[in-house]
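Some structures are shown below for you to check.
Just so it is clear, none of the values below were taken in a lab; they were calculated from the coordinates. Bear in mind the structure is a predicted one, so any value in this text is a computation, not a measurement. Cβ atoms are built from the backbone, for glycine too; each structure is taken alone.
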Structure I
Amino acid sequence: MKKSEIEDYCTKLVTPIIEDNSYELVDVEYVKEGADYYLRVYADKEGGINIDDCVLISRALEAKLDEEDRIENAYILEVSSPGLTRPLKKDKDFKRSIGKAVDIKLFTKFNGVKELTGVLEEFTDEEISVTYNDELINIKRKDISMIRLAFE
């Protein structure tokens, strides 16, 4: 299976676990770091997710993954909070982050910089608007390599 297929497959498996326990699924990613593959599930809930919540999700998901055994490579399963500097990937992430400081990394320079921190003002499917150096700027979403909440 390809990376995206594994992520979709795991999202399908973990979603009922997440919903049954009133959590929010933030993201699922399958990455190779060094010699190891990692299957990461990021979850949250009102008031924040704790270690017991992560263990519950991890054990339930691990049982489903072992039962179906469809991922070819050995991997390390990690379930955690998306953290204070959570990445913004979906529209719901952008919506929840309006008015907050964000760190942005770009594929190519914009106004002479590839990295900037500003306040997210609004977004569309095509671009985001950020207050940067007291100026409202628009950045095309396709030009963004990474955007996450800034650590304040």
Structure II
Amino acid sequence: MKATGLADGIIAGAVGTMALNIATYLDIVARARPASQTPQESAGRVAGAAHVSLGSKEQAANRRSGLGALMGYGLGMAAAVGFAALVRGRRQPVLRSTALLGAGAMALSDGSLTLLGVTDPRTWRRADWIADVVPHLAYGLTAAATWNRLRPSTSRRR
């Protein structure tokens, strides 16, 4: 993959992750629900598995919060870079790209949370799945649109 494809994948993933976060925060506001603690829990599990001290109890809580958010952005960018490699740097139909990017990001996110023992999707209710699918669709659509916007159109190629 060319460096521009890698950079564009990172950009598309970051923009998609921002859209995912906005959709999640809108859900928090609309349903007056608390924010999920899974990012912090996963950051704590990764730090524990790596035998990395996060400091005192208060420092560790703050670091887990920051690390959880950063891990989310990392997963979002990784999903889009994987997509960029899969499509070999070419523009793609938005619906297909939305599905691939959204499903890829959801699989990375939910898969890592499951592997870390933070959650078990088999126990989720319908509302839990909807709360997970909708932000990932927002991610997929926004990342797909960004990816295509960053790619040269076929009419501009020579």
- request: Supply the structure label, taken from I, II, corresponding to FRET efficiency 1/(1 + (r/R0)^6) of positions 25 and 137 (r between Cβ atoms, R0 = 35 Å, to 0.05) with the calculated value 1.00.
  value: II
query: Upon calculation of helix-only ellipticity at 222 nm (-39500 (n - 2.57) for each DSSP H run of 4 or more, over all residues; to 500) from the atomic coordinates, which of the structures I, II produces -26500?
result: II
message: If relative contact order in percent (Cα under 8 Å, 6 or more apart) is calculated from each of I, II, which structure is the one that comes out at 39?
response: II
message: I have 0.60 for FRET efficiency 1/(1 + (r/R0)^6) of positions 49 and 81 (r between Cβ atoms, R0 = 25 Å, to 0.05), calculated from one of the structures I, II. Which structure is it?
response: II
field: Among I, II, structure where Cα extents along the principal axes in Å as derived comes to 53, 34, 25
entry: I
